[in-house]
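See the structures that follow.
What follows draws every value from the coordinates through simple rules; no lab data is involved. For clarity, every value in this text was computed on a predicted model and none was experimentally measured. Cβ atoms are built from the backbone, for glycine too; each structure is taken alone.
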Structure 1
Amino acid sequence: MKITSLLFTAFFLCQIPAMSQEADDENISILKSVRTFRFVKGTAENPVVVKEEHSRTFTCNKYRTDVPVVELFNSIETMDDVDIRVDGSKRHGIVPRYEYYNRDGIFYSDEQVCYFALPVSKIGSKSEVTIKKTIKDPRYFTNIFFTEGHAINEQEIKLYVPAWVSLDIKEYHFGKYNIRKSVSQESGETVYTFSMNDIPKFKQESSAPGLTYYAPHILVLCKSAQPKDVSYTYFKTVKEQYEWYQSLVQAIGDDEKVIKEKAEEIVKGISNEEEKVKKIFQWVQDNIRYIAFENGIAGFKPEKAQEVLRKKYGDCKGMANLLTVMLRSIKLDARRCWIGTKHIAYDYSTPSLSVDNHMICAWMKNGKPVYLDATEKYIGFGETAERIQGRQTLIENGNQYLLEKVPVASYLQNTSTENRKLVIEGNNLKGHVTHVWKGENKEWLLNALADIKQDKQENALKQFLAEGESGFEISNLKITNLTDYNNDLKIEYDVLWKNAVTVFDKDAYLSIDNRTHFKDYKIDADKRKLPYWIQFKNNLVFEMELILPADKTITELPGKIAIKQPGYSFNAAYTNETGKLRYRTEIIIQNAEILPENFSQWNKDIKQLTDFYDQQVVLTSKK
């Protein structure tokens, strides 16, 4: 739905191969950054606007280079001026490029970018960029982050707030940055000044929380303004935010007649309400392509349902709106829901456009919401993804609204079970394997397959099941529920695992588990500073039954492990029965977040699990 400019800039730089990528190392720093924001009186169409001016002086510390400069804007923000000075001169020949943002030939509504390469000619030289913009609606003036993609020697951020503007400023994560705040009066305006030195560059760590959890920033909550005789109310409470969202929804212009025809076609012959919901939900999942990014007014106003239906693609709002209108057209109680995924630290206690970044649909079953997120292409009815579990959601309710929380699912929702029944034939293992995937494990696998050309999918699936073992030969492959996301995905096959048994004299050494879930899954505790987020809660079960040859006996068996921590547990054991060897592992991830203070314990537990996997079973001939 929306994305911060800092993350967008990092993403967009990767899309410009002609521009230098050296800006990511420590060669470039910002000597001084000055940002000012002024509330001023606008026009009848935009009565209150915010004027932003951002001036940065870049230098290089090791060698000359080009600095990629990227600024985004849209129908709510205008680019007023770009001033570029290289070594103090404006005669540099740099012409900024302005383009509508697109990916795979699809344009993302009103999102535009201005970008250029800024040369820094030699060590110690200075190149300056000043960008002026206008934010045409104070609702869109939300958070200001204090970090950038380069270290900043000195920075000053000022907000000029006239007496006719009412707002709150909330501060986040100032602690270790020595940010100094002052409030003064200048010409009838309140001036908020934030000064700081030696701000390190923004460093993104993989599998980490979103920026709002740790980056120093302020959240600007504009409540109201009265520039002249008329007063304008923005978001004093969540009530005003909901009313604004509703005004956008009411202006969409959905053609219910067109949508109803398609909905009735999809549910033809079905009388049960829940089955109708399931059918329409999966139809949207299967037939509407998800486009993940829009900004400006398009970041909040859903596209017409009939347009999404016609184009066969849409963002989360377009898909949620289409699904809602489809269900309503056949007299089912469906509601649009605004929600912030777990990568956002805020909730609706701070009414702001930064609170939510996603939209889903809810079908009200006996007065209780069943959440439907069609952007999760392969998730089943009644299941929710990790990214929205436990999150507060704003649900349509006529002129009122409902504030609910999406239920937190158990790790059992995402259970993956593999069962093998094997025998030994010479140096090989042979037998039958059954896999069952649920929840987000099922979704993960189906997404991976969808990215592969159809004629290569079976071969890719076999490679995945073999876990890179060249001698793991699969035959009689049978797949159940490949296109029915409301049931578990099941795969069965016969396997001939060549050379899984290594024989030395009378002893035979067995490799039984080529899955080894979470083996070597260590976290770099020395370098990593942020919590580590595992993709989702998980329950991975691996079971095997091996029929032992009559002429062999087990002489060496790895000892079991049973690790239990507050957020996870690892259990693995071999059991020697008469004529059989049983093996079972279960990896449970109850909490998908690992905090830095727990990295050391996690790594110790992973090492114990890895050491277990590295041991072999030894069989010895009885004669």
Structure 2
Amino acid sequence: MQELQETIIQIYQKNIIFLKKNYFEIYKKIEDLEKNLLETYHLDYIDNHFELIHQDKKIYNCDPFYDGQYRAKNIYNNENIISLIDPNKTLVSYGDIDEEVETSEFINEYVEQLKNIEIPKEQSNKFIFLGTLLGVHLNDIHRVLNSKVYLIIEPNIEIFRLSLFLTDYEEIAQNSQIFFSISQNEEELKNCIINFLKYKSSYNNFIRFELASSNELDLVSKVSEILTLENKIRYPFAEYIYSLKRGFYYLKNNQNGILKTIIKKDFLQEKPILFLAAGPSLDKNVDFIKECKDRFIIVTAAAILKFLESHQIHPDIIISIDAGETTVRNQFDVNKEFFKDSLIISSIKTDPKIYEEINNSNIFFIQTSIEFLINTGLIPGVTVGDIGLKILLTLGAKEIYLLGLDAAIDEKTGETHFSSYYYNKEIQKEEENNYKNYLVDVKGNFNNNVKTTLLYKDMIESINEIKEDLIKGSSIYNLSKGAYFNNTKPLKLLDINTSNFKKFDKNSYIKSLINQLKTITRKELEKIDINEMKKESKVIKKLKTSKNIEKDFEKLKNNFPTSFVIQILDEFFLLTNPYSSYLEDKCIQLSQINRILNTFEEIYN
């Protein structure tokens, strides 16, 4: 027994040295725990085997060494695989974009080659351990898999510390890279998974995982949720390319230029604003909108123009952030007279054909995904809801009322939008790895919790992360029966006394606002922009003449870290490497890189 004790102490000390040298933050957590150890878990030797004990309850109820060998022997028989690519699924065109470089078309080129190819049974280049227990099975599974990259998640620091007595973590790290998430909060876990995905992205196709016990079941959905949110198809590389291309077009061809949003203004501080979006609560409260439409500045997402036209509610400010030609055309499919006096704030992603069709002199463009004009300002976001709110705050709105910004599905119908919305759908079933159909619980505005999709959760987080200096001095009231947003006040319509809001001449107000916006626009390139364009041309030339583009790309990435060409190509590699690696053929990827570089050459020449 004494010899056994000496052995596990030696393993522990070896692990401590390993952590101190390579994972100092975890070492410090262990050190702090041992200084203030109030033991709720402990290691015991019972019936000739080690046992993890929690409040006198055995966790294993068997020999952990037998458990580890059993898991390792059956590791290829379980179905614990997270598929980050679908080799048999053709992608629908993303946002009906008519461009030379389009993400779905690029991915479909791989899919055509990958269809009906069976997933290699022993493909496990990346592996996730969800929980450690005493960790014995980690070494056993590693000896079978010899995976290149591991993510080890253990929420309980006590359990992880006890695993140091029986698990040789240094052995796993000899030929593999380990990412540890030990006793981390949700944001830290998310960042750890992002780093895990970025490292050797070629392996991001089929990731196996092992669940330590049923106590870690919630980790499966948590990790799956983060992996879905971080999927590069969600906000693909091509969207940055056509934002860049179209941004230069609007700088030259739009009479108002690009809005400078880098500094907060006070243009909207005088009047209350009713910001309308397409959530389920919109049409349920149309009578309120009709009653007070002349007492607020009516700001609307472009998606609800048809709805407003049908109720004769004139929009004062229209916000449009979508890129696809068909999508935006459908949104503006109303009588042009209906919005001829409205101010339109649109993303530079907007298809130029739609801009020509709208033919409105009151359109101003903003940078929403890429700041191609330096020191001009970027308003990033997920949907028109969070981007629109940031625009209003940037222009100095002091009193904002949100309606239809539910960011949740209807609790009775499961609908995502108001009833007559062209894209409205009912979500009856959760779909893992589907950004728009994966349901999660979030804090409700009036209820404790509401159901929402990962898309809307992302939007909620975007609103919650609005900087304090942007919100300071503003009051934001959430009228919707949906999700709660930080720094907003839940307010029911019945509690609003509309007689307190006075009617005013809105046409004069909007005309004055348009004149103010004209004072903060960029209509031409400045010296700093031209210098950056020269650097981009240099990068493009080096890549086009490269004999080994992957090797040279990494060099250029270090030398030109702020280059748009480098950053966008990095997104391209993160998305396509898993497909290219699975196909074991670089020909498609090299052809696509050449097409991307040709597009960049057109933009910067």
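Computing relative contact order in percent (Cα under 8 Å, 6 or more apart) for each of 1, 2, which one ends up highest?
Details: 1: 10; 2: 15.
Result for relative contact order in percent (Cα under 8 Å, 6 or more apart) over 1, 2: largest is 2.
With distance in nm of label points 7 Å out along Cα→Cβ at positions 391 and 495 as the yardstick, tell me which of 1, 2 scores highest. Can you show the working numbers first?
Numbers: 1: 3.6; 2: 2.9.
Comparing 1, 2 by distance in nm of label points 7 Å out along Cα→Cβ at positions 391 and 495, the maximum is at 1.
One of 1, 2 was used to compute Rg and Dmax of the Cα atoms in Å, and the answer was 27.6, 90. Which one was it? Let's see the in-between values first.
Numbers: 1: 29.0, 103; 2: 27.6, 90.
Derived from the structure labelled 2.
Looking just at distance in nm of label points 7 Å out along Cα→Cβ at positions 87 and 575, which of the labels 1, 2 belongs to the structure with the highest value? Write down the numbers at each step before the final one.
On the way: 1: 7.8; 2: 2.1.
Structure 1 comes out on top.
Ranked by volume of the Cα convex hull per residue in Å³, for residues 55-406 alone, which of 1, 2 sits at the highest value?
Values: 1: 167; 2: 192.
For this comparison of volume of the Cα convex hull per residue in Å³, for residues 55-406 alone, the top structure is 2.
Could you tell me which structure in 1, 2 was used to calculate helix-only ellipticity at 222 nm (-39500 (n - 2.57) for each DSSP H run of 4 or more, over all residues; to 500) as -5500?
Details: 1: -5500; 2: -13000.
It traces back to 1.
If we compute FRET efficiency 1/(1 + (r/R0)^6) of positions 39 and 111 (r between Cβ atoms, R0 = 41 Å, to 0.05) for structures 1, 2, which one ends up with the highest value? The partial results should precede the final answer.
Working: 1: 0.95; 2: 0.20.
Answer by largest value of FRET efficiency 1/(1 + (r/R0)^6) of positions 39 and 111 (r between Cβ atoms, R0 = 41 Å, to 0.05): 1.
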